[in-house]
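Read-outs throughout are calculated quantities, based only on the coordinates presented, and are distinct from any laboratory measurement. As the structure is a prediction and not an experimental result, all values here were calculated from the model. Cβ atoms are built from the backbone, for glycine too; each structure is taken alone.
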Structure P
Amino acid sequence: MHNAPKVTLLDDTLAFPPVEEAWEGLLAIGGDLSEARLIAAYEHGVFPWYGENDPILWWAPEKRSVLFLENLHIAKSMRSVLNRNQFELRIDTAFDQVIQTCADVRSHKEGTWISKDIIKAYIRLHEIGLAHSFEAWLGEKLVGGLYGVSIGRMFFGESMFSIESNASKFCFIQLVQWAESNAYGPIDCQISNSHLTSMGATIIPREEYSKILRTYLSAGKTRRGMWTIHK
């Protein structure tokens, strides 16, 4: 008879157990989505990911997807899109719309983990200047975007969407270039997928990710507030 895995049940304190205690990536259950707890989670290398009717689940995967900025791959077809100036980049002008559209697009495809509570929590992070959106516009129509959290010199990517072909890739490229010009560390992509892998994301062990996290959390003051293209 196998022993059941021991997963920490969170209480009112903000402390997370060591990430090495994660069972198949799952580190803890419960708690809340307050700004303080989400900040503590990201600083600890942990993120929330759970279904609509599930308790809050906190993850620290053994294998982490990251994009080292110098490894960004831009396909020839994508370079053509960039050269044509097909999309207009805006940053932090429609965060609520970006996260809601990420939820809607995923819900129509395979279901979404971006619940109403998640949306409210990340909008709060945006309002205090820690969550940001990169947006692709065609005229006055939002056609692609991504959002994530920034603490220190780390950017933790959460989700992206495209209504027009290549719009999310455009946003990701703009994020990487912005991060590079502002001395950020690798982009945390959390969980690997073919879309990110095609753009240069790679898998690293949790131990290596933790070292990167410690380095770049302390590499500079957190850039709170609304971001701009030239900041």
Structure Q
Amino acid sequence: MINWIEIISKRLTFLKKRKSFLIQLLGFRPGNQQIHNQALKHKSFDNINNNERLEFLGDAILNFVVSECLFSKNPNQEEGFLSQQRAIIVGRKHLNKVGKKTINSSKIKSSLKTIPESVFGNTLEAIIGAIYIDKGIEKTKQFIIHTIINSEFIEEFSGTDFKSELQKQIQKNKQKIKYKLVETDGPDHNKEFNVAVYIDGVNIAQAKASSIKEAEQKAAKKALNSVF
């Protein structure tokens, strides 16, 4: 005999967990659950009802929002600089890394044995498209700014070596510099490292990132902004 109560209970538990994941990912409670579920559906899982159309929409919205933010924040910069910065932010490698950090692979509906990094970036764009359909442009902007424009990986792709820049300043002033791992947090597959930079024994700045190298770069940037 089929235990319908048990089946319904398991289904409700599954839906509750999925909604909880979306709230954590999006930063708000989704209204249109169906469109967000579709954003997580790779074409290998469903060749027709997948996330490719949402990805197309999300890509266009992402470029618009990033362009608008750069235009507003850099009133004295020329077109070449703005284009270069936009290319870094919306670049495939950056989006793939942000997507892999923010989207749990188990939540992506796929028939692939292993999910390549490109799928995470594409899914991230599909999520942007879903947010726009569900909540409109303002919520979409908030998500893009928080998750992508201000991502912890931007410095990695910006081409600026803040540790080297800080080292030059330290040498000019004949000071001593040291980086120290203060804390490690999170599970093995998603660790976060907190690194502090000391100048002449004084803790000048701290920063967190998914690798010690990135955390050191972010801490060095903070130190440059606060001291020099």
Structure R
Amino acid sequence: MSIRLDGELVATTMRTPGDDFELAVGFCVTEGVLHDAPVRTVRYCGQGSAAAAEYNDVTVETGGRAPTPTPRLGPASSSCGVCGTVAIDELRERLRPLDVEPFDVDMLAGMADRIDGQALFSTTGAVHAAVAFDRSGEPLLLREDIGRHNAVDKVVGRLHLDGRLPAGDLGLWVSGRASFEMAQKAWAAGFACLVAVSGPSALAVDTARVAGLQLAGFARGDRINVYTGD
């Protein structure tokens, strides 16, 4: 799917169809291309002879208030996006350290048991999920996608459209590992913590430490490893 900002191409990503507007908005938020410009509308804008082409092109409209984006060269992978293309020093230039309270570690250890509603995973066993949850551990919003980064962007996009960003009162749970890009996106959305089923990369730990983001991994059953913000 091609993602545009005011009609200008930002990126192309391999995604699971569904929640496309949330995906486009979330990508623009986490990649920093909105620059705080308000989202006025989101719409399909594809053209072509194939009926499906119409739904593979989405533009986020700000009425020209967002700067003209620089498009990515090449598609974003469905596995982990373009991990590592944005250095931590560059993130420091556009993102402030988080001023949030860490979550209770004992509560985080049981998050996996609270996650329900992964319909696509139950059917295919081959998609990832991202979940926003509150400080009591209650899951509030779940999205699925073949790509972990897309699932996160769908959650972030929904929260942005609902006026709930920055998400300093929420945590983000992700299936799979916590990559650099997962930490980057959690930081950009203002989440207080990032919890992954598998382990984090070293760059994700470094990013979380700079961001002031609580980072936990191997959250399975009653076990959890906390890497930052404990």
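Things worth noting here:
- Top of P, Q, R by distance in nm of label points 7 Å out along Cα→Cβ at positions 42 and 218, largest first: R
- Comparison of P, Q, R - label where Kirkwood radius over Cα pairs in Å is highest: Q
- Comparing distance in nm of label points 7 Å out along Cα→Cβ at positions 58 and 202 across structures P, Q, R, the highest figure is found for Q.
- Given -18500 for helix-only ellipticity at 222 nm (-39500 (n - 2.57) for each DSSP H run of 4 or more, over all residues; to 500), calculated: source structure among P, Q, R: Q
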